[in-house]
1. Figure out for me which of the structures P, Q the number -4500 belongs to, where helix-only ellipticity at 222 nm (-39500 (n - 2.57) for each DSSP H run of 4 or more, over all residues; to 500) was derived from the coordinates.
2. For the read-out distance in nm of label points 7 Å out along Cα→Cβ at positions 44 and 60, a value of 1.9 was computed from one structure; give its label from P, Q.
3. Comparing Kirkwood radius over Cα pairs in Å across P, Q, which structure shows the greatest value?
Structure P
Amino acid sequence: MISKFQVESVGKLLDAGVTNYVQIRQQVGLTSAELDDIIQNRKYYEQQFAEQERIARVQELQEAKSKKKWWRR
């Protein structure tokens, strides 16, 4: 399974101008199929991880609202 760190790392390396796929694979720890998948679907993965972060933030806010204040116990 591809992690957020791997997608971000591949993106940073590609933006920095690294074109040697073997070097990218070694630095990030991917197989060739995973690297090809990330390169072809980079925007999809970025959107997917952004949506997961947004959902996590909403859940944290809901949990914070549902907790009782310490002075109301």
Structure Q
Amino acid sequence: MPRYQFFLNHASDAREAGAVLSDSFAEALDAIAEEGNVKEGDTLEIGVAGFPPARFELVALGRGARAWRPSGQLAA
């Protein structure tokens, strides 16, 4: 089971660090959103050892739904 290391940057300038053991990357993102005290606008850097982290921002989808959107990518 992969170990995903993460840094969570809150919109209030607080920062959290941790790790999640998960069968898949999607499950790791879900676990952080459910277990962490995350709010719209928070950013997440997550990855596995030896690779650069992926960056995401928590966005509202409407009707109370939220999702991680890739962040910091240049347009093609």
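1. The structure behind it is Q.
2. Q
3. Top value of Kirkwood radius over Cα pairs in Å goes to structure P.
Rule-based calculations on the coordinates, nothing more; no lab input. Model, not experiment: these values are computed from the prediction. Cβ atoms are built from the backbone, for glycine too; each structure is taken alone.
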